[in-house]
1. When helix-only ellipticity at 222 nm (-39500 (n - 2.57) for each DSSP H run of 4 or more, over all residues; to 500) is calculated, the result is -22500; to which of the structures 1, 2 does this value belong?
2. Of the structures labelled 1, 2, which one yields 34 when relative contact order in percent (Cα under 8 Å, 6 or more apart) is computed from its coordinates?
3. Looking just at distance in nm of label points 7 Å out along Cα→Cβ at positions 88 and 128, which of the labels 1, 2 belongs to the structure with the highest value?
4. In terms of Kirkwood radius over Cα pairs in Å, which of structures 1, 2 is highest?
5. If distance in nm of label points 7 Å out along Cα→Cβ at positions 120 and 136 computes to 4.4, which of 1, 2 did it come from?
6. Where does the value 1.1 come from, among 1, 2, when distance in nm of label points 7 Å out along Cα→Cβ at positions 24 and 56 is the thing being computed?
7. Among the shown structures 1, 2, from which was the value 20.9 of mean count of other Cβ atoms within 10 Å over residues 32-39 calculated?
8. Distance in nm of label points 7 Å out along Cα→Cβ at positions 8 and 112 computed as 4.2: which structure among 1, 2?
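Throughout, read-outs are computed from the coordinates displayed, never taken from laboratory work. Since the model is a prediction, treat every value here as computed from it, not as a measurement. Cβ atoms are built from the backbone, for glycine too; each structure is taken alone.
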Structure 1
Amino acid sequence: MTPQERAEKAAETMYAADKASSSLGMEITYIAPGSATLTMRVADEMLNGHRICHGGYIFTLADSAFAFACNSYNKLTVAQQNQITYIAPGHAGELLTATASETALGGRSGVYDVMVTGEDGRTVATMRGLSRTIKGQLFPEDGEHV
């Protein structure tokens, strides 16, 4: 299995069980080893009292992109820490895009940067996620068991 095939199968396996991302209408538009891009349309139910996208939904999109990127090696990986900075609001009906990229990976620890953008290309938020690999795999590989 090539690294790209592994990343694709890991994303497919993970997405099938990810009710949070799928119920919010998130779609994986790109996956590769150490990186992922997800989109989410801002629904009316996601708007806060200012009629802009609630920061929790923006964070959820960024966190999901981070999760798919750091699990792309078929090694169970969880978030250890995340920090988000909101730059501009997300608007009703707008398609937001979160692009996660691996910036460092050593041993069981990884660092991923996520950029959330609006349809017009403006930066909505930036997030840095720290990951930790734990025991197990998303799917069996090379005779191993999940």
Structure 2
Amino acid sequence: MIQRIQSVYLLLVTALLASNIFLPIGSFLDKNGLLYPFTPLHVALPSAGLCYTPWGQLALLILGALVSFATIFLFKNRKLQIRMCTFNMLILAGYYIVFLMFMLMIKNSISAAFQFSFGLCLPLIAMILNFLAIRAIRKDENKVKAADRIR
């Protein structure tokens, strides 16, 4: 199970998404030059008297991490494993949509500049690793089909 390369990819996806929960994905720069970090857990803007908790982002990250971890154990059903990886890629695409929604909403309400951080790249890296896992799973499926034809 863990000796397969797709299991390593999926384990890396789980680790990336779990670590992204606590990393800042950007920061708001207000008119006074103060930086306020924006994480999936919260963003506090004391100068504007606002405190947001982007629950949608947090829920999508947790769901993506759980789906990728559960997909590792579906090694006997490769077709379902491919579907779960595809579903996880859709979850991560939804994460970026929710991020844009929250970022634009907060940015417009306080008229501050937004600076991107490295934490925003981690779900994209996770999507690439999901794609590599799908390719490896398909390769395994083709090997099994070829072995069945020989018998």
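1. Working: 1: -7500; 2: -22500.
Going through each structure in turn, the value belongs to 2.
2. Details: 1: 24; 2: 34.
Of the options listed, only 2 reproduces it.
3. Values: 1: 2.3; 2: 1.6.
Largest calculated value belongs to 1.
4. Numbers: 1: 15.3; 2: 16.7.
Going through 1, 2 one by one, Kirkwood radius over Cα pairs in Å peaks for structure 2.
5. On the way: 1: 4.4; 2: 2.9.
This value belongs to structure 1.
6. 1
7. Details: 1: 20.9; 2: 15.9.
Value 20.9 for mean count of other Cβ atoms within 10 Å over residues 32-39 corresponds to 1 out of 1, 2.
8. Details: 1: 2.0; 2: 4.2.
It must be structure 2, since only it matches.
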